[in-house]
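What follows is calculated from the coordinates using simple rules that are stated; it is not laboratory data. Remember, predicted model here, so these are calculated numbers, not experimental data. Cβ atoms are built from the backbone, for glycine too; each structure is taken alone.
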Structure 1
Amino acid sequence: MSVPVSTESFRGIVHFVTAAHALSFTEAAEQLGITKSAIGKSISRLEQSLGTPLFHRTTRKISLTTEGEAYLVSCLSALDTLQAAGTALRSKLSEPSGMVRIDMPAAFGRSVMMPILLDMTERYPHLKLTITFNDRIIDPLDLGFDLAIRFGPLKDSSDLIARRLNQQQLVLCASPAYLMRHGTPRRQDDLREHRCVMAWRGGAPLSWLIKGAEGQDIRFNPSPFHQISDGDAMIDACVAGAGIIQFPLSLLRGFIAEGKLVTLLPELTPAATELNVIWPRARHLLPGVRFIIDELMKLSEENAFA
């Protein structure tokens, strides 16, 4: 059973955050209009309730402990949430506001999602974004985001919710210059003799998904010639003639239309993979987060992510 947070606990958190920013009990006391003794006792009570020291104390200065640094991050996030909730209530939810943390795959995020999200912030200037680019698989135990965009179906998780934005077709591509130098693969086995540029995740290359001989999708692991952790860099390498990649068609269509890339082995094209927006199940959705989800779902109906 959760323990109610007391008024004294809230007061202690405010005192702690102020002292952490000032790195001085004296200066924090002046900012808050209380005595240095009062702020010191308040923080001591907070440390006692948490069971860990938050500051290193000497006669000349204070500094955050490792636990204090981690607690400060959590406190600032909670205060941002309270501020956003207050702003939303004051505006009677008339427009989206507050900070929304979004994690996206690098190439898709930069080329497709960024223009969409920036347009939202142009329309609603009180909506602020913290955006990270990350192609890793989401770990439900490390939920450092409000929303995430990911390719592929969401694995079973009681901690996450996913809504499908659209289906993404994976294709094999290479540049004309590469094919001129190394030849064009005509069947699956030929790929093992080619320079394959593979995505690097979690200390290992990601396998490709291709259509097998019996029509089912299978994992295919060619020997990687290059291994790259960033999607944009993979595309750049492919356009430069470094080798063959497998990528969502939505990110390569412009290069194909310009003749910079050529699709290969269409008979190996697997079933389309999902593009999802994901968020933590247990978290109350603030208006800014809900607004972005709703806008993305509307855009998915307009096929904006194809």
Structure 2
Amino acid sequence: MKKTLAKVMATAGALSLLASAIPFTGVSAEETDAFKYEVKENGVVITEWKDLTATEVTIPPTVTVGDNDLDVIGIADYAFGLCEDLAVVNVPDSLQLAEMGNTAFLTSSMVMNFFDSELSDAATTDDIIRYVAEKAGYKGTGANGAITDADIANLSVKLMNHLNKVDISAANTVQGKLMILIMNIDDMGFSQANIDKFNLYVTAIPYGDLTLKGNAGTEIETYAKGKFINFVSGNYVLGDANGDGKFDIRDAAWVARNLASGVEITVETNPAADFNQDGKVNVRDAAAMARDLATKKD
């Protein structure tokens, strides 16, 4: 199948003290090397994850923009599109259903696996064009709308003209090039009706073994279940580092005291202590706890 898709690409054109001493937050504007984001009125939406080799990523709950700590409220369509090996995403409670794209976690590997299951390895370029035409509801010139060989030849030329409107050179793999085409369908000159139909079709692609990890009862859990994405709940109160079942100033003090004593706190053994959800437990978490508690008190 991958060799077959390569033909398509070729056709496409080669296709406190702590709080005052350390800035509070998940990630500052200067530290967002891992992703791009868009600032909206009520928070931040991640538009592209730039670490394409990542197998596990952690989405921070906040991003510091200027003097403001903005909640990460959403993930745009295809934000993880070119992350071929993505397996686990740690998600914050701040994500909102209304700001989540229909294909937020869809990757090129998932798309490739789907097409592998839909088309045989022996499929030709004409087979692929016929498959696409049939899924699009194309009516051929044959009897009762049958798609003829002449229709396929005509569609091949039209498809090439559409695909050539997108630069696929940024991707290094066949599946990456295919994903770039999918992500940029709006720029190919298709009718809006066909674009809408295609986008609906793409949302049906399964997510395989991808797992989202977060807290139960959140909007992102609802999103995951609606998309049939594996969701693993931590079953803990975020910030409850000392394990007494509630989050308060004692937890910030517990983290600070243990770190000061040289005691290592890992996310694996104490995920609740990773308050800023950056994948590690350090003094930034204690600072974030103190700031959050002070804000709620005010």
Discussion item. I have 20, 30, 21, 18, 12 for P(r) over Cα pairs in 10 Å bins from 0, in percent, for residues 249-288 alone, calculated from one of the structures 1, 2. Which structure is it?
Written reply: 1
Discussion item. Out of 1, 2, which has the highest value for distance in nm of label points 7 Å out along Cα→Cβ at positions 129 and 201?
Written reply: 1
Discussion item. Tell me which structure, out of 1, 2, gives 1.00 once FRET efficiency 1/(1 + (r/R0)^6) of positions 153 and 273 (r between Cβ atoms, R0 = 41 Å, to 0.05) is calculated.
Written reply: 1
